[in-house]
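The structures considered in this document are given below.
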Structure I
Amino acid sequence: MRYPLIDLIKVRDFRVDARAKAMRAAETRLRAAQAQRDAREGEWQDYKVWRKEEVERRYQSILGQTMTQDELDAFKAGLSALADEELAREERRIEADRAVEEARKEAQAARNDWLLANREREKIRYHRDDWQKNQTAEMNRQEDREQEEFKPLLFEAGEMESFS
């Protein structure tokens, strides 16, 4: 006999496959976000080192020179622009950290959805296995009943010869 909930198993298999695909996509996005964060971290660290050297070079270039107030203001504005760029790079790094955390949460949620779908599918499979065991046991009981109902005719010695 065909299991009556076979279509439900197919639906559950489809859901598990869909959730597995979503989980893999979320994990891929997480890896991409981590790579982006690592790149932003590297850029920020490199810029910090370069900025420190650049500030030193700029100070060395004006050392011993007389400057007008406008030239001094332009010099300070240049240093300020370097600091602003460092802050902008740090902000991009922080934003990349946030993106990684969000991607991590999404990946965990996708994994939890997949695990739940798996559990639901396994419940139906256990039910199917129990149903099959019960069906087999019922068929065996039915065969036993049929065997019990069959009673062969017993003949006394010599009775068989009269039928021939």
Structure II
Amino acid sequence: MNSKITFFIDGLIEWDYLLFGSVFLLFLFFIILGIVFRKKLILSILFLLLGFSILLLGPTWGYMKLHETLFKNSTKLLSQKRLQFSEAVVVKGSMINESNRDFQECKITASAYAVSSNKLKNYLKKFKPFKKKSIIEMNIVKLETREFKIIVEPFIYSKNYNISIGADCR
């Protein structure tokens, strides 16, 4: 757990610090407004609730949207093949850097999840794959397309499954 936190903090960029600082200043602003309007109870409670909701939701939602915008990329699954004499699946794909920045590193992950006849279950199972494998690609320049191959092993699942890929870049 400690290594995940230090990895997260080491990966922060200047835009993240600006986001977290502005969220904290907004929180303080609404708390001060809540104190100033303490005579009007409903307005005061509204400002306090707004301040705490900004403090709780702002950094998480802002961080996700900020990185989605700054490090925009798209992945495409080219092929997947289950090997006959080995317990493995070979996943081939490509990733395109659609950002205005060069990526220092991208963590590309292939996730395998079960498939059922129920659409709701299929949607929920995408969030909890039964097998994941990741690779790291380094130094991807603007508008570059990088092809990759991921070998997911051991893969012993015998029922229906789908494989999705995604990339998290810095």
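Structure summary
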| item | result |
| --- | --- |
| Given -13500 for helix-only ellipticity at 222 nm (-39500 (n - 2.57) for each DSSP H run of 4 or more, over all residues; to 500), calculated: source structure among I, II | II |
| Test item: volume of the Cα convex hull per residue in Å³ calculated as 143, pick one of I, II | I |
| Origin of the derived value 16.5 (mean count of other Cβ atoms within 10 Å over residues 47-54; candidates I, II) | II |
| Highest-scoring label, criterion being distance in nm of label points 7 Å out along Cα→Cβ at positions 23 and 79, among I, II | I |
| Structure from which 47 was derived, relative contact order in percent (Cα under 8 Å, 6 or more apart), options I, II | I |
| Structure (I, II) behind the derived value 10.4 of mean count of other Cβ atoms within 10 Å over residues 7-14 | II |
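Every number in this text was worked out from the coordinates using simple rules, so none of it is lab data. On a predicted model such as this, the values are computed, not experimentally measured, just so you know. Cβ atoms are built from the backbone, for glycine too; each structure is taken alone.
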